[in-house]
Structure 1
Amino acid sequence: MKKTESYTSLLSPARIKTLLSFGIKGYLSEVGWFKAFDTKSPVDRDGEPIPWVTYSFIDFIADRIKKDHSVFEFGSGNSTFYYAKRALKVVSVEHDQAWFNKISATKPSNSEMIFCELETGGEYSKMPASMGLKFDIIIVDGRDRVNCCIQSLSALSDHGVVVLDDSERENYAAAISFFKKEGYKELSFSGISPGLFYRKSTSVFYRTDNCLDI
């Protein structure tokens, strides 16, 4: 179902009444979906920042990120604050100058922001590898995602995992095939995400003895 069809299907009086009744109770209220919808940003019920990924993935990873984990993310935003609160360090690469400036102005003290011009297969996708560091968790939620996934493996720690958001999209199928050829297993979390109606997936690619204890 297309996004426009999803919104249109909610416009019947009976469905609107039911949806509004969930504003004070039920799952959507508990996870802060209404607050995210109202603010047009990924936040929980208390207004605290969360990643714009599926709620099922957030539930999964919330207690698995440890204070000794290093995180790299393609793309930045509320996810930067969320991961920085739980990990040792977060490094984010951002291609949008205005957004880079906004997040950099209030970024957590244990995070690093890197601005990089976007070019398919260019320095953006190669950023974690070019740093000469190893990361426990690499989040691919920016642009040029297939190349970002391919380039990420050389920057993973021995127990590292890669997280690909929107993994249900056909144009990311090449990344999934790549991981599986490299011996990685996929654990996919499907469902809705903050403030959005449509179904999506967030996948974790991992090997045995990984940092998330999968």
Structure 2
Amino acid sequence: MKKLALFAVFAVAAPLTAAPQKPWPSVATLSPQGSYVIGNPKAKVKLIEYVSYTCPHCGHFARDSNAVLKGKMIASGSTSVEIRSSIHDRYDIVAATLARCSGPALFPKMHDLLFARQEEWLNKAVAFDKASGESPAGNTQGEKMRTLANGAGLTAVAKAAGMSDAAITACFANETNMAKTLAVAQAMQGKIKGTPSFELNGKLIENTDWAKLEPMLRAAGAK
């Protein structure tokens, strides 16, 4: 009878399964510095990426690295990347502020889309500047930033990432959002010479591309 009862327990009990792994490439957390960290916050390999959304070289890096850096290294939980935005021009601050306002749930997608559609919205920004002049319409700083976002197609990018029109309006209406974006950029002044630049587990790396950075990441333990 005992053997039969024991067999019954094994027959009806659900098999043990491993806990599902988090989708790390879509997970973002806010760092103490005020920028977003994509991936496992406890990852062994910690990469900091200094970027400008209007920097073509940053766009090239994003496209070249995406399949391995996000698709494998970050996805495995072995690697995280902290995005610190450098500000080169007024469209940079508009894009970086929108990315900040997208929040942890949407930031990874927003960050990817800003680079995936970079050429498209940069061309719109150039055309908009020629048509509208140097002073965008609006009575407040927030209204002027919204005008620039609309003119460059950045509003459309933000909506494609999942931001609502109300969230975009609220983002620019709160000047604290722009101040926080500028604070992150100001903290890196004098530290880097250009974008993209990187820190790998605390070591500054400049003048590099994905082909050179990938083996450094693997040597550090990225999988």
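Bear in mind that the values in this text are calculations on the coordinates, not laboratory data. Please read all numbers here as calculations on a predicted model, not as lab measurements. Cβ atoms are built from the backbone, for glycine too; each structure is taken alone.
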**Item:** Origin of the value -0.41, -1.07, where log10 I(q)/I(0) by the Debye sum over Cα atoms at q = 0.09, 0.16 Å⁻¹ was derived from one of 1, 2
**Value:** 2
**Prompt:** Thinking only about mean count of other Cβ atoms within 10 Å over residues 110-117, which of 1, 2 has the largest value?
**Reply:** 2
**Message:** Starting from the value -16500: which structure in 1, 2 was helix-only ellipticity at 222 nm (-39500 (n - 2.57) for each DSSP H run of 4 or more, over all residues; to 500) calculated from?
**Reply:** 2
**Message:** Can you rank 1, 2 by relative contact order in percent (Cα under 8 Å, 6 or more apart) and just name the one with the largest value?
**Reply:** 2
**Item:** Which of 1, 2 yields 1.3 [distance in nm of label points 7 Å out along Cα→Cβ at positions 78 and 102, calculated]
**Value:** 1
